[in-house]
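Following are the structures in question.
Coordinate-derived values only; no laboratory data. Predicted model only: the values in this text are computed from it and were never measured. Cβ atoms are built from the backbone, for glycine too; each structure is taken alone.
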Structure P
Amino acid sequence: MVALTKNFNNIIKVSIRQKQVNFYKKATGNNVLPPERQYWTLSHIQDISPESEINWLYNNGFLEKSQFVGVDNDEEKILINKINHPEAKWVSGDILQAVWNYENFNPGIFYFDTISSIENQQTIALTRKLMSPCPIENVFFANFVMRNYRRNIYYTENALIKSLFNTNYLRSRWEFCGSCEYIGEKVPMKTFAFFRVK
């Protein structure tokens, strides 16, 4: 089971978004999301405050709301988001099914915003499946808890890359852009950025 992160209206979230935008600009050379591209995310509730994910990206001139695609398996949250931001695209259901079934799937950014351990092979496999259909010049972001607290083991970035890209073919298609600390509400995580090169 994958848990969704909560509380978009805080300094940590805004800081992470700024770093993600900077990663995207550096990787692609684009200062804004091109009009034919989309921004995909696990949406949770997107309220009308300036700090919400969609409003922050829009208010900072990075995208139009019509480029925002939010997915949540809670239909009630999707209905709220449709009221708050009718210009955006909202999908109720499983994230992988949403990707497979979405007409004109063309993300410039895909943010797999989860709270999951690097040891969770189910989430690693799901991340791999979500990355697979992403087009060239897409930046894929994913959060992972890098420490096993019971055994006091801290995993390196190379451990994640080796686990995520289990074949040379997969590895050749993605460039590792870097990571940033994500000190969440419950456990410290890292957000990893990957750029689809071919």
Structure Q
Amino acid sequence: MDVDCFLCVSGVGIADLPWHDRPLWLDPRAGLAVPGLGGLAPGYVLAAPLSHHPSLRSAILAHGSPLLGFLSEVMSYLEERMGPLTFWEHGSAPERPGPRSACIEHAHLNIVAGAWRLPEPPMARRFATLSDALTANEPDSADDGYLLLGWSGHGTIVGRDTGVSQYYRREWARLIGRRDHWDYVIAEDSSVTIRTIELVLRQA
């Protein structure tokens, strides 16, 4: 565990957590989901493994079926609550020199409500499901990092890292006409984060 990583700390609950870092969903075998700070619209959630890994693919190699099952359950639940989803990962390669898309070192899946028309990553390969994409044997992704993009019910795409920090947050901001709000610190609006928590936890 990295004590400086908010996802690591949120997953074990060893400190008095800020309200926005408290898990919406915690599976002690596999992972956690928290509201995403800096959501550009309500319904922005991060799903992550409990342990510290640079990418979901590397986490799956270490933890296998429990983590895959957790991610599948989170996605199904959120789709029931919020309708169609768009999701992405900036899969990091820790030894890669130079710029990269990942913003933090702890792997996580960004999940947003709605079917956003985000651009495909370079050299994209298509997979039928998120699980297929995360378990594909593509050794280059471990060395160079990768971008993963998908939509609920419409498959998943994996391609090369563009090297642009928070690439898909930038594209999301562009689509809604707020180009300068790609950085979650600048974009953070507590009312949007609270609305996300309400969407996820409201009674059916």
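For the read-out distance in nm of label points 7 Å out along Cα→Cβ at positions 87 and 111, a value of 1.7 was computed from one structure; give its label from P, Q. Label of the source structure: P. Once relative contact order in percent (Cα under 8 Å, 6 or more apart) is evaluated on every structure in P, Q, the highest one turns out to be Q.
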